[in-house]
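Derivation of every value follows stated rules applied to the coordinates shown; laboratory data play no part. Everything numeric in this text was worked out from a predicted model, so none of it was measured. Cβ atoms are built from the backbone, for glycine too; each structure is taken alone.
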Structure P
Amino acid sequence: MLKAAGIVSLGGYMPAKVVPEGKRKALVDFLRKETLLYPEYIDEIEEKGHLPGRIETNYEGWESQPWYQAWLEKLPPKRREDPFNGTKERCRVPLDPDSVKNSIHPHPMLSSDAETLAGALAIFNSGINKDEIDLVLVHSLVPDRHVPLNASLIQHKLGLNNAGAYNIDTCCSSFVTMTEIAMTYVRMGLKKNVLIVCSALDSIINDRSTYYSPVPGDGAAAAIVSEVPEGYGYIASHQASIGTRHKAIVFHKRKPEMVLPTQQGPSYEQEFVTFYDMELCKEVAYNAKEDMKNVVNNTLKKVGATANDIDFIVMHQPTPWITKAWCEAIGVPPEKSYQSYKKYGNIACVSVPTNFLEAVENGLIKEGDQIIIASSGVGENHIAVFQKIAPILIKNIRL
């Protein structure tokens, strides 16, 4: 007989987010004792009362720069009407302390540290003994290195001595994909507590000279999936992939769009997120509503449910208009959704868990609610998971 499995804890690392005073000391003590994070990251929580990092405004990142006018003039005329594509600010991780001390070119925080912090927050919120976590699933939009990927490193940095670890990649939909996998393992009795971790650190790969560069931000998030009381947790899921659109949006090694290198100097070439095949990009946008509608409807169909059975829906947020459009396509009122786009922009795989966490924190998702989490992901991948919220999740987040 299958067990009931659901999300019992969430943790979100959004740089500069305030840590409630009542949790601060206990969290700092937990991070110092239970993780291998650099002390500088933990010191910032203790001394400043917020998670490490800062908020970057449009003025700081673009409008105050000497190249801003040149950037603006290269935008298509329609883009100049709203050059920031609806964003007002975004989160930025701090510089890596080791690189600050030992490198003439310091780099941003590594994804593994952001993931470790997010994972620690989910464990801290859950109250689960670390030794009872038996699997870690990880997705890194920008891994520390391509081989090996980050999963076993996160297991090590969190001191999860009894856990296996591996990476999952369906790009922006990876959190939802990992949720489905984790729930399947727990339902079948193969695993007891599965930690899911994902990160999107745009600071490492942002080409500020592109029109899309103000949209992405930094963040990491985590969840724990465990057995829950009968009648709660996983209900149904569905996924679909469309590989013909694989080359639409890719990581591509190139020079920044606005750069004037010298003959002797560096080319500044590196991997950037690139709208690689514009015809396929148009196809992605044109079909976005129908693709999301299909994956959600197929999920509901498996259990004889309809859009009327959805109490809340949590989705990805690659653009400011997409959440409303997706809700309309599915037949769910927009007020049954939550979007943090103006605060965080597009945070890729971190969008769904961040919106999920903040919706619970704000009382928009309650015990017993039947919710859909759904996302698209380049490649192209779509997935939805239907679940009923267990009391323990609300308790853990509200503590």
Structure Q
Amino acid sequence: MPSARGPLRGVRVLDLTRVLAGPFCAMLLADMGADVIKVEEPGRGDDTRSWPPFVGGEATYFMSVNRGKKSVTLNLKAPEGRRILTALVRRSDVLLENFRTGTMDRLGLGWAALRKVNPRLVYCAVSGFGESGPEAHRGGYDLIVQAESGIMDITGFADGPPVKVGNSIADLVAGMSAAHGVTLALLARQRTRRGQKVEIAMLDVMASLLTYQAGLYFGTGARPVRRGNAHPSIVPYEVFRAADAYLTLGVANNSLWERCCAALERPELAKDPRYATEAARVQHRDTLVPLLNEILGARPADEWMGRLEAAGVPAGRIRTVPEVCESAHLKARGMIVTLPHPKAKRVTMMGVPIRLHGTPGRAAAAPPALGQHTDEVLRRLVGLKTPAIARLRAAGVV
């Protein structure tokens, strides 16, 4: 790739967020070259700094979503702390916050106040249920939003209870949406010369992921149900068991089905009227899926993977997290990165998934220690001298 700077070079972001959705958004912006200043509570910092496990005294959770940032401690409940933040807003492009709705307004730091301080500011607020509607007052954690969004209702097996997604998907997708919204607002600012508010509700984002499941309900009135690993509209498209391991098979059209049958050495199945079309395979899934499990169970997974790959049929092994973290393919693509850290010595994490070939992003720096950059930022951007910073520190402001 060319050695160009990231596309957000020159954009300064104040990250007032904590836990996952907001910090993930800010890290995505930092990866693309933004100067991200993480504002944390003195002596405590982001909630996740205290969540085990730890490496060198630093929480692995915190380090996974806070690389590339500078850490500044600031007490926003203190008048002097709010004045310092206002001074930082004057010299910033973006502010991110994920406090409960109304908190920033009560501090005098909401959108209405800060847009007067800096009319070019892009102000992004992430919340669980949004700022309007009858449930706007509710706080939102990932698990709660997964439940309320319908995602858990369709996750799990038909004869079992609702199940959460294995990762904190509501937080992570909200963070991605926030980064998308901020970038769009910065693009719009080039035309309008003014900032704007970006509002991201985790419930909105998760409900939008229902896509074809919601389409099924809107179109037919039927309630989507939990199907385990099965797909409502495609067969075979699920998990199967080979002789020694599980694998996945994705056959989304008739051409792939013919190739699949050839790879399985059962070409006659492609001509069987019960399975010859996409709709017929869905109709007869109750006989087709057990039959495929019987066929696949006769040989090891690696043998089937070789046959299916040679036939051009999409298939995959069920990889463990350690296997993914040690993947030769991901390492070759630069998706596993190791960065030096002032306390943990070094941190290994997933890299930057968005590839811009002209202005690439990169994992530039390890996650910061709490308050690591307070003095530097206050001197450079606020103009404070060392004695003034020492006085603020003694007063618990920074």
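Comparing structures P, Q by distance in nm of label points 7 Å out along Cα→Cβ at positions 169 and 249, which one has the largest value? Don't skip to the answer; put the middle values down first.
Values: P: 1.6; Q: 2.4.
Looking at the calculated values, the largest one is Q.
If distance in nm of label points 7 Å out along Cα→Cβ at positions 41 and 377 computes to 1.7, which of P, Q did it come from?
Working through the options, I get structure Q.
Given a value of 47, 24, 19 for semi-axes √(5λ) of the Cα gyration tensor in Å, calculated from one of P, Q, which structure does it belong to? Let's see the in-between values first.
Values: P: 32, 27, 19; Q: 47, 24, 19.
This value belongs to structure Q.
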